[in-house]
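Take a look at these structures.
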Structure 1
Amino acid sequence: MTLTEAIVVRMSHDLAGAVGAVANTLDLIKMDSSFLADSVELLETSSQQLTARLNFFRALFGAETKSIDNALLKRYLATLAITVDFKGEVSNRNQLALVAVGLELLGVKGQIKLTQNKLVIQGDNLHHDPIYFQVLVGNPIPCEPKWVMALWLHEVARQSNLSVQIEADDEKITLSLV
């Protein structure tokens, strides 16, 4: 599997729930038109989730854009099932990729603090997957959707002539682009 294929699979997976909610709601409306009034809120929530995630993925995986900012990130964070306290200012694709990896390493809840090209992740149940860390530093492994964010961070760092450095202990994980 190529990185492009893995990105498509990952994005499809992350969008599937909201797409399914829209489709199921429309099916219910077709079966029982009295459901229309109750369905508006569900359709609105699902469409906001889709829009926030699509905008996030477009900024993360697309060409560098001026639309990368905290508003974009906060809309995306609101779609997640985990509780994230984000501190810092995100303004470019490298930083957005750092945050995307940080979200995967975070676990169930915690804080992500971004300062320039350094991200500090603190929280309950941090993921210390040694294979994920190997992917981040560029060691070759077979490309799979579960490694997409790490592979992408490594790639955007490489494109900027940077590398990913990791410092990890039980309480925090620090990622730096140097």
Structure 2
Amino acid sequence: MMGRAYQYEERNNEAAARYDEGMANAERALEIRSSSEAWQMLAENLSQSIAVRSRAYAMANGLRVERYSRNALDLNGRNAAAQYMIAARWVFAPSPLNNLRRGIEMMTAILTDADMQKDDLFNVYSAIGYAHIQQRRFAEARPWLLKALEIYPTNKYVQSLLTRT
């Protein structure tokens, strides 16, 4: 959470340090016992760390997010957050590395094939909305973004996406 707070304030070095701590904690948990949650936390912290570091770091570590997420799914195939991180690659990667149609399909499948928490629903809804915006399909984006705002009405990121529709 502190990493996200620093990231929101664009204090990337401090955010990266918190994500490193999160990864170290997840690795310690995995040394004790392999669990879907520990693999998920390792993938999530690495994914966020990539967002605040250099492209070289992203190139060197990006595929590990999917590997760690798949490890989480091997232990719990209904782990929504792990499914989301795999699908997010297709939505949020820069062109030509993305595949928005595939990302939308994968995100939509999460809604029926996973155990969803409040944050998972928000992430999936906002990602689908974002993907539609990237495709310039603004009318299709709007309902997804509104669903996301029903969960977190004050979320500035989704509010800014909604203004583009």
Structure 3
Amino acid sequence: MPSNDEVVAHLASCFDAVYRALGETAPHMTNDAFVVRTHEMARAFGGVALSMRESLGDAPAQPLTIIQAVLRHALLSDETGAMTLYAMAMLVGPRLLVSLRDAHEAVEDPRVRALLDRGADVTVAEVRSVGEVAKSEAPIEDASWMEAARDLAITLDSAGNAESFGFSR
């Protein structure tokens, strides 16, 4: 069983990866609404990452590379940013929520649980925000786009992250 600090450090690496990847890719998107949503999402995830790092004594986080890879590749597949938002709402966000739930069950420290709850609240809020911004867009029915979306899911599955980002990946 991982220690509280190991759990927080791992989840900080997940949130830091989201923060960095979204912050790096947002300026390259061509859809203004997606740029704004992605910047706001990066800031929210960065706030959680910072809180987690502070709880560890400001230890630098090593961003989880699989999250960064998927989010960066999403932009390469679709420069509007739609694929990036899809990846966050449908692939990364849900796996992060499962990781947070599993971590919550593994720790008893109320301060750590509060950090995990904040991470879950932010993740749910950001997934919902993606849904709100997507409402104003036409559905994407392009076969190559859908194939690229499946490839992102396969990338996560192949890396051992079919359901979550675990505690030690």
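A value of 0.45 for FRET efficiency 1/(1 + (r/R0)^6) of positions 32 and 128 (r between Cβ atoms, R0 = 35 Å, to 0.05), calculated from one of 1, 2, 3, originates in structure 2.
Upon calculation of helix-only ellipticity at 222 nm (-39500 (n - 2.57) for each DSSP H run of 4 or more, over all residues; to 500) from the atomic coordinates, which of the structures 1, 2, 3 produces -24000? Source structure: 3.
With relative contact order in percent (Cα under 8 Å, 6 or more apart) as the yardstick, tell me which of 1, 2, 3 scores highest. By relative contact order in percent (Cα under 8 Å, 6 or more apart), the leading structure of 1, 2, 3 is 3.
Laboratory data are not the source of any read-out in this text; all were calculated from the coordinates shown. Here the structure is a predicted model, which means the values were calculated and not measured. Cβ atoms are built from the backbone, for glycine too; each structure is taken alone.
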